[in-house]
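Each structure below is given as structure tokens.
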Structure I
Amino acid sequence: MVVVADEQDSTFTVVVAIFANLGIAIAKGVAGALSGSAAMVSEAAHSVADTMNEVLLLVAVRRSDRPADEHHPFGYGRERYFWTLLAAVGIFVGGGVFSVLQGVNELRAGGHGEGGHFTLTYVVLAVSFVLESVSWLQARAQLHADATKVGRTMRDQLWATTDPAATTVFFEDTAALAGLVVAGTGVALHEATHNAMWDGLASIAIGLLLTVVAVALGRENRSLIVGEAADPRLQEGVRALLEAHPEVDAVDELLTMVIGRGQVLVAARIDLDDDITAGQVEALAREMEREILAEHPFVRHFFLDITADANSPRP
């Protein structure tokens with residue numbers, strides 16, 4: 001089974017994340033500028049990067065749903081993975097690399113200083129945590145609903161879905177919530193020890209966290225761009241439908257590929273009974289296609305090759 005979220009759910013999840021992160025980025029930027037906290041500046045850069053990345057996700061949702069045409073006969077579904085891959089790169093560069101460099105610069109500066117506006121910083125972190133939680137809960141709700149539809153666990157759904165929008169928002173927001181805790185810890189230790197070294201270390205930790213998220217998302221989207229096989233359950237279901245026909249001697253090969261959000265291409269090579277006529281073969285092929293499309297609506301294209309087993313004896 002291929003998991004597909006409702007298009008409106010994906011769009012709503014991304015839009016919620018955009019507005020939440022935009023407000024958070026502004027608040028963090030003001031707090032970082034006033035307090036001089038490296039962790040807060042890193043968090044502001046993190047939120048700006050998240051906002052831009054979610055704009056890319058919105059572009060991905062819109063562009064990937066264009067209908068097939070002469071130049072793209074299988075549609076534009078996989079364009080979604082291209083834009084989501086760019087979002088992963090944005091997380092790495094705009095969040096991870098910047099945060100690590102910010103932390104390193106803070107440590108090289110000596111790490112001593114009273115800082116300031118700690119109360120404002122704590123308020124901004126608390127408000128940011130609430131707003132990030134709203135976005136995180138929306139992404140989690142969509143993933144949970146999608147997982148329930150097909151009998152998956154949330155964990156499996158994170159890596160098996162063919163719609164990366166909610167997954168990307170979920171991972172971004174999870175990293176953001178963890179980053180806020182790290183930033184708050186760094187600021188608190190800075191205030192307690194009067195040593196800005198803790199700010200620098202917190203900034204580096206935030207950067208490393210974002211790098212892990214970016215690499216994970218990048219690997220998943222790379223796999224989908226290259227051409228990932230469909231869910232094993234769908235493959236087993238298609239094979240069972242083909243083998244159920246008494247005219248089929250063997251299913252020699254079954255190839256599947258995800259071509260978009262909830263869209264799968266299936267190609268099968270089968271060996272048929274030598275005694276059936278050409279007309280029976282045509283009727284059987286049409287019947288197989290009807291059965292597969294009815295049982296597995298996410299199969300958008302089905303191709304059948306009637307070929308004898310390469311290992312069978314030749315006359």
Structure II
Amino acid sequence: MLKEIQSTGQKDTRSGFGDGIVEVARKNPNIVALTADLAGSLKLNQFIKEFPDRFVQVGIAEANMIGIAAGLTIGGKIPYTTTFANFSTGRVYDQIRQSVAYSGKNVKICASHAGLTLGEDGATHQILEDIGLMKMLPGMTVIVPCDYNQTKAATITIADHEGPVYLRFGRPSWPIFTSATEPFKIGKAQKFSDGTDVSIFACGHMVWKAIEAGKVLEEKGIKVEVINIHTIKPLDTAAVIASLKKTKCAVTVEEHNIIGGLGDAIAHAAAAEFPVPIEMVGTKDTFGESGTPTQLLTKYGLDTPNILEAVEKVMARKNQ
């Protein structure tokens with residue numbers, strides 16, 4: 001039952017990354033960290049303290065950072081590049097495509113301050129297209145964990161994954177609701193509840209919003225299946241289709257443009273194997289703006305009431 005899932009506190013997911021990279025670096029001497037003038041924002045201070053000879057500050061030169069990281073892999077290093085999601089992807093897409101993805105380099109592109117919840121820095125620093133950009137690259141694994149614990153676990157796990165990875169996380173303090181001891185499995189969806197009326201697929205910060213909506217639905221007697229799609233690529237297609245075959249309809253929820261993101265991935269899988277009505281909660285082909293994270297999620301329709309509205313709509317379509 002979703003009512004049993006409770007927050008054990010709040011912490012930003014970027015701190016999960018910062019703690020995770022230190023933990024994995026203590027075990028693996030090949031881990032190196034690079035940043036483009038944002039060591040503090042990416043929570044790298046402890047890493048720098050413990051491993052100063054394994055840290056590279058490239059300054060405000062993101063394209064150069066990607067090139068250096070690609071080169072480091074040739075010598076057996078496992079580089080984690082760090083900056084804001086906008087600068088991790090949009091600013092350096094050509095370098096990622098040519099030097100990392102095309103070459104299959106073992107670079108971990110770790111991106112903080114993703115989505116609307118970057119907040120007051122506004123549209124020029126927010127990015128709502130990055131999941132789409134990265135999942136279109138052949139061979140790129142795309143991971144969007146939901147809270148501090150899962151971000152830490154994902155940061156540790158990707159060190160053992162051979163090949164390029166895009167790890168997306170955020171800035172604001174956010175509820176912690178997953179177990180600190182649960183291992184992270186790339187490409188394996190995480191189910192929070194079983195249901196037969198509607199499937200809700202969510203990623204990142206929006207998983208908590210989906211759980212909140214699910215609790216309301218359960219109180220109304222609606223049997224909802226809430227599934228955390230923390231790995232957008234490779235998608236756990238088997239889990240998605242199994243859920244759709246039970247519920248016959250779905251809502252997708254993401255802090256990203258509905259064009260190119262999680263919703264597109266779910267719709268693609270459904271269209272190929274088991275077509276059902278789908279409603280998508282996310283930004284609607286728009287840039288963001290300045291505001292607090294809460295204000296922006298509300299304005300752009302990414303809050304719990306919006307999920308409930310989408311569920312009502314999709315269930316009505318299913319029953320037509």
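Read the figures in this text as sums done on the coordinates, not as results from a lab. Source: prediction; values computed, not measured. Cβ atoms are built from the backbone, for glycine too; each structure is taken alone.
Can you tell which of I, II yields -23000 when helix-only ellipticity at 222 nm (-39500 (n - 2.57) for each DSSP H run of 4 or more, over all residues; to 500) is derived from it? Write down the numbers at each step before the final one.
Values: I: -23000; II: -10500.
The read-out comes from structure I.
Here Cα Rg over 2.2 N^0.38 Å has been calculated and equals 1.30, so which of I, II was it run on?
Of the options listed, only I reproduces it.
Can you rank I, II by distance in nm of label points 7 Å out along Cα→Cβ at positions 16 and 184 and just name the one with the largest value?
I
Relative contact order in percent (Cα under 8 Å, 6 or more apart) computed as 19: which structure among I, II? Could you put the intermediate results ahead of the total?
Values: I: 23; II: 19.
The read-out was computed on structure II.
Hey, FRET efficiency 1/(1 + (r/R0)^6) of positions 104 and 200 (r between Cβ atoms, R0 = 41 Å, to 0.05) derived from one of I, II reads 0.75; which structure?
The correct label is II.
Between structures I, II, where is distance in nm of label points 7 Å out along Cα→Cβ at positions 208 and 280 highest?
Top value of distance in nm of label points 7 Å out along Cα→Cβ at positions 208 and 280, among I, II, belongs to structure I.
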